[in-house]
Each structure stands twice: as structure tokens, then as C-alpha cells.
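Listed below are the structures to be examined.
Values quoted throughout were computed directly from the atomic coordinates according to the rules given, and no laboratory measurement underlies them. Values in this document were obtained by computation on a predicted structure and should not be read as measured data. Cβ atoms are built from the backbone, for glycine too; each structure is taken alone.
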Structure 1
Amino acid sequence: MKKLIKKLLTTNYFLLTSPRGFTLVETMIAVTLFTILMTIGSGAVLNTSSIYRKTANLRAAVDNLSFVMEDMARNLRLGSEYTGSDYIIDFKAVDGTPTSYIFDSNDNYKIKKQKGSGQFETLTLPEIEIDSSSGFELDNTGQPMVTIRISGKVIYKDLESEINLQTTVSQRLLE
């Protein structure tokens, strides 16, 4: 037994008698498995990237709507002499300029703003579809207040997200 161990250690008997390398079939199987795994993995990465782009654009539209709501709330809070109806609110801005916000029923209820006698400027992105239940509710009894309701959906490619925002703004100073 000692002779056999000595022979194995000194002459690398095991290395000389074992096959070296991989056969062609083993190599083909390994390459095929690697290709299948990489195809599945790259599909998952591309899908994740696509979902990220869609949600980033959806988030940008929701951020735009939040900005529009904040702009209206700030200007109404600092303004005075509120008048209006369901889809339009007119008031005097803090600098004395007549200002209007409308939900334009001729343009899918897009929110638009007019300062002075200028043109109406669209504030909402095209991806935002506002429905007809949106609008203004004016309360001039006591402290003037305006409730702003925005409902609808944000659509980007095949993703849809329902939106419902509401805020009530009161005038800072009594008239």
C-alpha cells in the first residue's frame, strides 16, 4: 500500500490516467444552459427598465397635477374677490391682476389659467384626463372659501392610475 501511495504522489499517476478537459457534448450543454439563462435574465432586465420608465412618467404626471393644485391654492389663498361657478373661478390676485382658473370642457376638462386679459395657458399635461365631476365650489358666506376637486386618471401607454384630489382654500384676509 505504501508503494502505491508513493507512486501516486511522485509520478502524478492520477493526472496521467484521468481524462483531461471536457467533451464536445459537455461543452455544448454548458453553452446552451448559459444562453438560456442569459436570455431569461436579459428579458427580466429589459422588463424592469420598461416598467421603471412607465412609472417615472406616471409619477411626473402626478407631480404636475400636484403642482397645479398647489399653484391654484396659493394664488386663491392670497387673492380676493372670488366669483365663479362649477368650472371657472375668477379672483383678484395678490398683485391686483384679475386671474381665472377653468376646467375647459371643450378640451377634456384641462385646467387652464388666465392672468389679466391674456390667453388661457394650459397647466395640465396631456397624459392627465380630468372628468366632469371636477370643479370649484365657492362659499362666500363669512370667510371666503373655495373647494377644488380634481378627479380623473393619468394614462401613460398601457398604465392607468386613478386620481382624486381635493383641497379647500380660504382667503387669508377678510374683505
Structure 2
Amino acid sequence: MLPSSYEHQNCPIASCLEVVGERWTVLILRDVFLGVRRFDDFQADLGMSRTVLAGRLDALVDAGLLRREAYQRRPVRYDYVATEKALALLPAIVGLAQWGGEHASPHGAPREFIHDACGTAVRTEVRCPHCDVAVDADAAGSRPGPGHRVRGGGLADALSGPRRLLLPLR
């Protein structure tokens, strides 16, 4: 059974999942990038209950990914606008769409993210900023970062230093 929270894991991926790990949340963010801003438009596009949508939008506002901008006073209604924090998720959203189009959509991607200037579909990739080369999983590794906390025993010992990705721990 999955834990209901990842808050005790010292892992940026787990921390990210605390904010955006629920499927509706990722789809709301996708829609935000596509220009959807209003509650009724999210609800119509996603087909989710109004209660669940309101909760997810509130959580995204509380997490600093969206901000509310009133577009109507009586009754008060809001546009939900991406913040810089949300815009930083563009590579992840594009990467998920790219993977889904290639591996989970039998007829290919129904929509592509493109470079406005030339119309070419954009792609995510892992690049080394020093060497300026694309890096595949078989040429990548990991190492403890500045937020690393020493934990003893088991897999923690095996992960306490630099190591290549995909290399078996045992």
C-alpha cells in the first residue's frame, strides 16, 4: 500500500509528488499551459466534479503554482494564472506529453508542444551543461546533493556516494 504522504522522504521527486503527484493536478497544469484559466472551462474540459476541482485549484494556489485574478465582481469569479513556480514545470509537462505520445497513445500524440518561432515540436532531453551533450540513462549517474542527509543501513549505504544509473545495487 502506498503511503498517503511522502513528507518524511528526503527526495526532491517525493517532495514534488506532494505538490503535483495527483493525476487531476497534472491535468489541470496541462490545461493551464494550454491557456485554460476559468473554473468552468477546467470543469468542462476535464469532466471532474466541481468539488474535486475546487480542492485541486485551492491546493495549487496554496502551493504557489497558480494565482487567482478576479475577472468578475458579482459574484466573484477568478482566472487561475500560472506563476513562475508553475512555469518551471514546463519541461516535466512536455516530457510527460512526449512520453505519453510515444508510449501510451496508439495513434501518436493528439496534441504537441511546439516552438512558436518555427512550428517544430519541442522535445525534452537530459543535457550536460558543461559538455553540452545529451545524456542517456546509460551514461548518467547520481550523487548526494547539498540536501543529503546521512541515513545508515540497507539501501541507504549503497546510495551514500556517487553511482551510475541503472547499475544494480546488489
Check: Here Rg and Dmax of the Cα atoms in Å has been calculated and equals 19.5, 63, so which of 1, 2 was it run on?
Finding: 2
Next item on the list: Using the calculated result 10.0 for mean count of other Cβ atoms within 10 Å over residues 35-42, pick out the matching structure from 1, 2.
Entry: 1
Item checked: Ranking 1, 2 by FRET efficiency 1/(1 + (r/R0)^6) of positions 115 and 147 (r between Cβ atoms, R0 = 25 Å, to 0.05), the structure that comes out highest -> 1
Notebook entry, point to check: Where does the value 10.1 come from, among 1, 2, when mean count of other Cβ atoms within 10 Å over residues 43-50 is the thing being computed?
Noted result: 1
Notebook entry, point to check: From which structure (1, 2) was helix-only ellipticity at 222 nm (-39500 (n - 2.57) for each DSSP H run of 4 or more, over all residues; to 500) calculated, if the value obtained is -14000?
Noted result: 1
Notebook entry, point to check: For structures 1, 2, which has the highest computed value of distance in nm of label points 7 Å out along Cα→Cβ at positions 99 and 131?
Noted result: 1
Checklist line | Entry that produces 16 once relative contact order in percent (Cα under 8 Å, 6 or more apart) is calculated, selected from 1, 2 | finding: 1
